[in-house]
Structure I
Amino acid sequence: MNSTKMPVIENIELMTARVPLPEGPWGDQIHHVTDIEVAIVDVYGSNGHVGTGFSHTSG
């Protein structure tokens, strides 16, 4: 029988940034966008592997 242990998450690091639009705000009667928000997440496993996730939204 194989007794391989599943890795577990040991640490999570989150970085966020708000980046102004280089050409200024834009939008319409409902939306007003002044910048882009960025989130980057690093997930560290007990096996030494690191996974990185990235997401963004306009706001």
Structure II
Amino acid sequence: MPSMRHECLVDLFKNRPALGAELLAEALGIALPSYTDARLISIDLTEIRPAEYRADV
């Protein structure tokens, strides 16, 4: 079960997607390439089509 700390961090990035780029630039002391927006995308990691596995013969 995720901790309260984890959930707070997730909420920060959900509410302000550009925060990731801002923190990265600040931590590394570099200028990131310009961008027009930061977007949230699906976080569902479910595989729609399962991988097919075959044994070597």
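Read-outs throughout are calculated quantities, based only on the coordinates presented, and are distinct from any laboratory measurement. Fair warning: this is a prediction, and the values are worked out from it, not measured in the lab. Cβ atoms are built from the backbone, for glycine too; each structure is taken alone.
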Query raised in the report: A value of -11500 was derived for helix-only ellipticity at 222 nm (-39500 (n - 2.57) for each DSSP H run of 4 or more, over all residues; to 500); which structure in I, II was it taken from?
Result: II
Query - Source structure (of I, II) for Rg/Rh (Cα atoms, Kirkwood Rh), computed value 1.31 - result: I
**Report entry** Structures I, II, by mean count of other Cβ atoms within 10 Å over residues 16-23: label with the highest value
**Finding:** II
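Upon calculation of distance in nm of label points 7 Å out along Cα→Cβ at positions 8 and 40 from the atomic coordinates, which of the structures I, II produces 2.9? Show your work: numbers first, answer last.
Numbers: I: 2.9; II: 1.9.
Corresponding structure: I.
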